[in-house]
Structure I
Amino acid sequence: MAIITLTTDFGLKDHFVGILKGTIYKELPDVKIVDISHNVGPFNIQECAYILENAYKSFPEGTVHIVGVDAEPTPENQHIIVYVDGHYFITANNGVIGLIISEKKPEKVVQINIPNPLHGSFPVMDVFVQVACHIARGGTLEVVGRPFDQLKDLRESAPTVTDNGNKIIGSVIYIDNYGNVVTNIQRNFFEAYRKGRDFELTARNTKLHRIHNKYSDIINFDLEKNKRKGAGDLLALFNSANYIELAIYKSDLNTVGGASTLLGLDYRDTVTVNFI
């Protein structure tokens, strides 16, 4: 059974997601549609890339991924299909693919070229759905696209290294449902420059000197309960995607707040690591 996933910034209040699914089912009644997320921040390419990068790998090869963020076509934001790592991504050429596949080389990239395309305000439905159904039926990319070699690459989203390798300057790329703050500093990048040294991780006026592997590592179970760190305490960890994340243990944005609110951090804010 073919699988089509949906990742958009449409939210769930309006009818847009329902229209997408209904249109797909009219074309392919037996297809499986999976919602990855519809709560990407409006036009937030970095957030979209983080979510999709960490989700697509769980799907079988051959899955078709519709990316409905910043999808309106312009001469500089072409509609494309990228086949990479066994998956098809249908998206606009807005940099999201370069962020998702930064360490992989696409096997094929085409610019969508279908006869009599609609040029309305809902290109995800008018164009992306049509192309996704074609691929899900087993159709080839050559039928719906022509070769394309101008894939955008958002290099400004990568962390930088200064002070002769003694300092990493990263930034916030995602804030999750718990208010946890995800940076763009990955474990392998961090370890490559750490070289066994101590470090100081700084976010706003907060400094941390340890990065855990899971949230509960903040608790020293050898101590009496009233002497332990626990709920409400700040920690840094390598999250399941191997990015450095700042979190409040057992946080709740609706009550005590999360790392984003308590530290005053937002998308693109700076987080630094100084090696000692």
Structure II
Amino acid sequence: MTIQAAATDEIVVSPKAEGVVEVRLNRPDKLNALNEDMYGALTSIFGQLHEDRAVRAIILTGEGRGFCSGSDVRGMLKVTGLAARARLQRRHAAIRAIYGCEKPTIAAVRGPVAGIGFSVAMACDFVVASETTFFQQAFRNVGLVPDGGAIFFLNQRLGVGRAKDLVMTARKIRAREALEWGLVHDLVADDALEAKALELATELAAAPTFTLALAKKMFAATASPSLDTVLEIESYAAGVARTSADHKEGVTAFREKRKPNFTGE
């Protein structure tokens, strides 16, 4: 298989077995928080893997003690209006590239799977988690709506009731509860995560992946509304949320490491 160099050294792509490629978020000092370069790289990488006939299964994981803590918050409040919408669309492009990839995809996760990192994991076909994993829709805490298609994925995997629980309370859901709810395909000890993900990926790579790709298209066709529709609505809702006083207060409180004082405005 031919793997082009990633657009950034913060994402590492490497073959793991015959037909199996690993995509590793490589920013462990920031719990693999995604920056603009990383979104662009994910879009490019998954586009290449989608087209590479030698690639038959993909593992998406994170370096260090966390899978992905979400987007890098340093850019919050600095970009508004059309620029903020364009930035969100770049995030959407990465989510679409992962979700639309016709190869079986496995998210191998540990530690925090938060914010848009939660969506990145759910855009994959399977989620294999270690016992250290927790999931969190933390957008409420900074006065924002969920992004990365989170509403779409949560509805598909959990139904509206449980999806509202996670979005509206912003509580952490631990690995065991996530397994019971069906968010997680398998749960293993932390030191067994890579081996378990590779075992599943190798099994899938040996399957008739062309027909699996057709099945993925059929599953996508049953989703109503579609991911594209939800992402378009999300882009408008996120734009409105970014103008709110509560968003400004949430980000300021996060930076000052204090409890936010939301006013509902």
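Just so it is clear, none of the values below were taken in a lab; they were calculated from the coordinates. Bear in mind the structure is a predicted one, so any value in this text is a computation, not a measurement. Cβ atoms are built from the backbone, for glycine too; each structure is taken alone.
A value of 2.6 for mean projected area of the Cα convex hull in nm², for residues 63-102 alone, calculated from one of I, II, originates in structure I. When relative contact order in percent (Cα under 8 Å, 6 or more apart) is calculated for each of structures I, II, structure II comes out greatest. When mean count of other Cβ atoms within 10 Å over residues 143-150 is calculated for each of structures I, II, structure II gives the greatest result.
In this comparison of I, II, the computed figure -5000 for helix-only ellipticity at 222 nm (-39500 (n - 2.57) for each DSSP H run of 4 or more, over all residues; to 500) is attributed to I.
Out of I, II, which structure matches 17.7, 55 when Rg and Dmax of the Cα atoms in Å is calculated?
It traces back to II.
Structures I, II were shown, and mean count of other Cβ atoms within 10 Å over residues 23-30 at 18.4 was computed from II. One of I, II was used to compute Kirkwood radius over Cα pairs in Å, for residues 87-190 alone, and the result was 13.7. Which label is that? Attributed to the structure labelled II.
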